[in-house]
Structure I
Amino acid sequence: MLERVKNCNLCGSTNYWPLFTVKKTVPIVKCSNCGLLYVTPRQVWEENKQLYQTESYFKNENILLYGYHNYIDEEFLYRPLFERRIKVLEKLKPEKGRVLDVGCAAGFFLDVAQSHGWKAQGVELSSFAAQYARDRFKLNIFNGTLMDAKLPDKFFDVVVMDDVIEHVFDPMAQLREAHRILREGGVLTLNTPNAGGFLRKVMRRRWFHFKEDHVYYFSHETIEKALKSAGFRLMAIKPSGKVVTMRYLFGRLNHYSRSLAHYLSKAFENTGFIDKPFYLYIGEMVVYARK
C-alpha cells in the first residue's frame, strides 16, 4: 500500500517539483521551498519496516535496490571504518561515557566502542541484526525504533546515526529525540548520502544511493537546517566514505556493467591488491553537532 507525503518533513511546505523515478517505481521529488529530496508516494510504514526484519536484508544480491551484499561477512571492512569514527568522537568527547548507536545493525560499532572503554547501547529495527548483536557481543540492544525505545532524558554523551536518517519516515522527530536523550554538551554524529554532492549531480537518476529503502536525501544545506531546527549547534560537515576492497567495488560495478566488472576482476585477481582494504570517499557526508 502506498501513501502520499503531504508536507515536507523539514519545512512543512506542500509544494514540490517531481525530479524523476528511480528503480522503475520510486518517485523522487524536491521540496520547492527548502530543497529537501524525498520519496512520494511511498510504501506505508507497517509494510516498509518488514523489509529490515530478516537476514535477507543483510545478505542480498540486489544491493542496488536495497540492503547489503553480505553485512556479516564484510565485518573486516566495517571495523577499521568504526575505529576511525570512534577516534574522531574521542577528540570531541575526551571523557568516555555513554554512547548510543541508532540503527546499530550487527553491533560492530558498539563492540569497537566497548573496546575503547565506552558504555555502549544500541537501537536496531531489524530483529535479526538485534539478536545477532546480543548473542555475539552481549550488547544491550533495543529491538525497534528510537521513538519506541523511550530512553531517559539527558542520558547519553554521544548518539550515533550512521546510514539511518535516509531510511526513517520522520527525520525531524528522530533528530529531536536524539536531542532529548543527549546530555548538555553531548555530541550527535550522523553519516548519510550527500544529495548535493558531485557524484549525485553527475550520476543523476543512476546515483547508487537512490534505493528502495531510502526515503529522504539530505544535502549540506538541508541537514544543517534540520539540525538547527532540532536544537543542535552544527560543528562540522565533512566528506565521508567506506573501507572497501577492489573485489567489493567490482561486485558493485557488476550491477552497472557486467563485462567491465568481469574484465577488471580478471585483471586484478593475481595482483595481491584485490582484497586489500582501503578508504574511499563515495559521495557521503559525516556530520557532527553538539547539544
Structure II
Amino acid sequence: MRDTAAGAEIPAPFATLARRRRAVRLGHTVLWQPVVDSTNTWARRLVAARRAPEGVVLVADGQHDGRGRHGRRWESPSGLGLYCSIVARPRLPAARLGMVTLAAGIAAAAAVRRLARVPAVLQWPNDLLARGRKLGGILVETSTTGGGTAAAPVVIGWGLNLGQSREDFPVALRRSATSLRLEDGRTTSRAALVGAFLSALEPLLAMLEAGEARPVLRRFARLSPGCEGAPVVIELGGRRRRAVSRGLDEDGSMHVELPEGKRILRSADLLRVLRTRPCSWP
C-alpha cells in the first residue's frame, strides 16, 4: 500500500491503463483512493507539494466533498460514479485557460459516445447532458502553487454518473440527473472511460497550444445545441434573464444577446437551453 497522499493499491484495470499510456503525455501514472474529499482537492494538494507531474491521473471510488462549479456539491456515492482528476500543464496564456474546460468537455462527450453509445451533449461551459438531464460535469482549476515551470499546473476534474438508478439520486435531483445505467442499461468500465477521455483530450490540448482554438470551438459547438442561436436562461448578477446565445470566443467565453444589447459571459451560468437545434457528431 502507498501512503495516503500518493494513493492506495491501484485496481488492475487502472494499472493496465497506466502501463499502456506510459509513453504518452497524460495517464502514464494513475493514483487511486477508495474515498477522498474530492479528487480535485487531492490533486491540488499533490501539486502544492510538488508531487504531481504532468499527466498524473487521480481516481477515487467515492467522494465525501465532491464539488462542481462555484463550490456546488457534487453527489459522489461510492461505487456508482467515475470521479477523476488529471494534472496538466498546458502551455497557454492565462487568458486562454478557459478553453481547457471546453476541450475536456469534448473529450468527456467523445468517451461516453464511444463506449456507452449514449448521445451525450454539452451545455456551456462544463455540463454533460443526456436527454436534457445532467450526466456529468467538468471542473478545471488552476494552481498558483507548486508550478516550478513556465506552464502553470491545471487540475482537470471529471465526474460522471455511472450506476445510479433513479432512487439513488437525492429527491431534489431525480428529475434533473441521469446516469449511464439509466440511459444505456449497461455497465461501462471506468478505466476504459478514463482511457478514452485521455486519448481524446491530448490532441485537443496540443491544438490549443499550437494556437488552433477555432477547430476546438467548432467541435464544442457541434456537441452543444445551445451555444449559438438558441434561447437560453442565464444567471447574471444574481438575476435570471432570458437571452439568445451568439457563439463562443477564442478564450472560451460565450456571447449572448439581451434586450439591452450583447454581453460576454465568462463566469455567469447558462442555466437552461429553452429550444435546441439537433447536434452533429463528429
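Source structure of the calculated read-out (FRET efficiency 1/(1 + (r/R0)^6) of positions 115 and 179 (r between Cβ atoms, R0 = 30 Å, to 0.05), 1.00) within I, II: II.
I, II: which one has Cα extents along the principal axes in Å, for residues 219-266 alone, as calculated, at 51, 18, 12?
Label of the source structure: I.
Structures compared: I, II; top value of Kirkwood radius over Cα pairs in Å, for residues 27-186 alone, i.e. the largest, recorded for I. For which of the structures I, II does the calculation of FRET efficiency 1/(1 + (r/R0)^6) of positions 51 and 211 (r between Cβ atoms, R0 = 35 Å, to 0.05) return 1.00? It was calculated from structure I. The greatest value of distance in nm of label points 7 Å out along Cα→Cβ at positions 11 and 227 among structures I, II is that of II.
Every number here is computed from the coordinates shown, using simple stated rules; none is lab data. Being a predicted model, the structure only gives us computed values, none of them experimental. Cβ atoms are built from the backbone, for glycine too; each structure is taken alone.
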